[in-house]
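Multiple structures are listed underneath, in structure tokens.
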Structure I
Amino acid sequence: MKKTVKGLTDFIKKSPTAFHAVAELRERLLAEGFDELDESEKWSLDKGGKYFVTRSGSSIISFKIPAEDYKGFYMIASHSDSPSFKIKENPEIEAASAYVTLNVEKYGGMLCAPWFDRPLSVAGRVMVKSSGDAIGVESKLVDVGRDLVMLPSLAIHMDREANDGHKFNVQKDMLPIFGDAASKDKFMTTIAEAAGVKEEDIVSHDLFLYNRVEPSVWGANDEFVSSGRLDDLECCYGSFEGFMNAENDNNVIMHVVFDNEEVGSTTRQGAASTFLKDTLVRVNDAFGKSKEVYLVSLANSFMVSADNAHAVHPNYIEKADPVNRPQMNKGIVIKYNANQKYTTDAASGAICKLICEKAKVPYQTFTNRSDVAGGSTLGNISGTQVAVRTVDIGMAQLAMHSPYETAGVQDVEYLIDFSKTFFESDIKA
């Protein structure tokens, strides 16, 4: 279990942004003999082959094709992005003739307060000019990789009501300090050095703040793990480990990671895009199958939408449903919602429970209080493009959308076992 949790925390530390998470998965896939496909080129696929394709550098789909004909597609989908602050164009702002701060905006629905008074850094990608006559750019990953900026709180002496609650104005309250007055015009120089490129070659950027506090395993029995970006890199990592160790002789098994779930998924690399549909159609076409056979394959397919769930909070028990109260280290959380914020229905939920039983993994259920509006996830959004039977699951966690979240150590192992069993099953629904 310690080895498994270390694998998770190592993956998270190497993945300060969605771009880095996909790069880590790509390296692992290449090392394991998967062939990389390019959306801008024709595909040639073989039975028994292992492949992956990326889109926009922040979404990735990997899949294994059985040696004989396949019946359907078994998929686990998660997301690579987490709530953060995105750095705007022309990022430097002079403040009080004493500091340089960075101009940022919210990415996703984060808890703002925990971002204060902790070391932060900057990571993402920069786009640099391509060589040659054609107009083009190349993407370069960047991670400054050191304590670079900070969001200092206002002292209690200047805000005596600070502990009574505060509504944060991002444009005023959430601008991190980059340096003193002497640091003017040095931010993009710092980024260029970290990316290993010339500053004048940078055309644009997608840069984000991230929390530098190291992941921690803690608790009376070392039962909890805390880290940034557990939502949703825990599901991404656990399902990937299960996928890599699974084989299925009758179905194509697929590990799917979308970007931009935290901002609605309506991008070319999000769950509402055609990325998954395009990939499935191209697999179908590569083997000369008709459109009707493709539709039959979808009818024989199953998706697990994996995005973390809320654990019952010891200090806010009243915020949870009276009976559906997931706990950390108690296994897979199956998520239900009458208004279809989650895709689970009686059929897909039953299949999920049977998979858990086969894997010898415990399961529990989550629903919101009936008087509280909950969040949504990628399952129902993906279903607008690829309509397959889907169940929404997650692992129970606390402090969701904080830059430092908490989950259960044992649950990482449970998710790996569940995922492997799912990928190797034969499902009839």
Structure II
Amino acid sequence: MTYGVFEPLLEEHSYDVTEFDGAVPRELHGTLYRNGPGKWQVGTTLLDCIFDGDGMVSRFTFDQGRVGFRNRYLDTPQYRARRHWRPGVGTSTGIPMPPTNTANTNLSFHAGDLLALWEGGKPTRVDPDTLETYGLHDFDGRLKGLGMWSAHPRFDPATGEMFNFGLRFLPTPGLHCYRTDREGRMTRIASVRVRGLPWNHDFGLTERHLVFVLSPATPEVGRILRGHSALSALNYHPELPTRFLLVPRDGGEPRMVEHDATMCTHITNAYEDGTDTVVEVVRYPDFTMLKADLRDFRERFHLTRPNSLARYRITPTRVIEEQLSDHPCELPQFDWRCSTRKHRFSYLSGHHGAEGLFDAVLKVDHETGEVTSHVLGDCVGEPIFVARTPDSAEDDGWLLAVVYQESGHRSGLAILDARNLDHLATAWLNHHLPYGFHGGFTGRLPSA
């Protein structure tokens, strides 16, 4: 089948939502920013990979039970050149040049700056009020060169700092690690050389370390330089180990521990437990089917079931693996106030059927092992946790997730009580939203 959630949304909208199932909690106050591709085509030419679509920011505002919506395309050079063929992560052109920066993967709001993120280059600064695109952001010249900046920064709630990394393939393969203080001043805290550097999308943050789970999926840089797509040049090597890399936040030698090969994409959280470092991830049985899903997303976006949620304990001498849930899942989230320390609950987009898109929100209780779920629609996006109050308990708040309804070809924003996954409301839009990736919530309301 062809999924309508992958059809483009060519129009930009700004309006107050008027159709609701249920009642929006009046205490829910602030802004949910979301990012993802708005269209996967250049003119009438369809692009070959889910990662190659033009970035489009969506914004939901919540104030006294009212919901506002706005979406806007990121005015990148790639979007302005939309009538021309462009190289992409999964779209080959035969032209020896790097993929284009579509700024389509995630958003971060830090030190007053709203940044649209795409891990192959510098972030793009966006006006949080109007969603106007300002251009590439290099942190006052500190992010140099190509400036690869991961789409998954991590935040320390105790210090107010933002941490991130960028891959470096030439002249020597490795990772640049960065710290940005409360005022937005960025410094490079480490550069780690990694032999046979794999593609890596995410990392974890503890009180002492940046934690990387380096699966053996390595790109053939020569093929990319000859004009092949980065996705086609990415190969999984199950005969090689997965490497767990711990980079000290405050200086010192990094440590690497090897484990049996596993393919990991997104990390939920990480924390220290005595002399051990613990990290929770979504893992896949292999990479072959995942590559096919990313390339043939319009017809078979299954995300390689059976993937699962797993925990890895990195001891001084080895890595211990534990499966936390056997439910197919992706896009893991948790209460960000628990970042760098042990959390009890994880929230994910999940699935119950044998095929099709993720249709439910899952909740995993790590103390009891209980997994609960709520089926919401034909496609359910990343569930973002919002605390009821700044000092409320870890599970006391709401989950916000974009849902898609195939029969009406429209989308909405579902609000669940995080404590029991009860459905409180869905704010239905006048149109659909194409499948998006990541986002975040801030208590700030825009002035426009």
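Values in this text are rule-based calculations from the coordinates and carry no lab data. Owing to the predicted nature of the structure, the values given are computational and were not obtained by experimental measurement. Cβ atoms are built from the backbone, for glycine too; each structure is taken alone.
So if we calculate distance in nm of label points 7 Å out along Cα→Cβ at positions 21 and 173 for every structure here (I, II), which label has the highest result? Intermediate results must be reported in sequence, preceding the final value.
Details: I: 2.7; II: 4.7.
Structure II gives the largest value of distance in nm of label points 7 Å out along Cα→Cβ at positions 21 and 173 among I, II.
Compute relative contact order in percent (Cα under 8 Å, 6 or more apart) for each of I, II and report the one that scores greatest. Kindly include the intermediate steps, with their values, before the conclusion.
Values: I: 22; II: 15.
Biggest value here belongs to I.
Could you figure out which one of I, II the value 1.01 for Cα Rg over 2.2 N^0.38 Å was computed from? Intermediate values should be presented prior to the final figure.
On the way: I: 1.01; II: 0.91.
Derived from the structure labelled I.
For the read-out helix-only ellipticity at 222 nm (-39500 (n - 2.57) for each DSSP H run of 4 or more, over all residues; to 500), a value of -8000 was computed from one structure; give its label from I, II.
Values: I: -8000; II: -1000.
The value was obtained from structure I.
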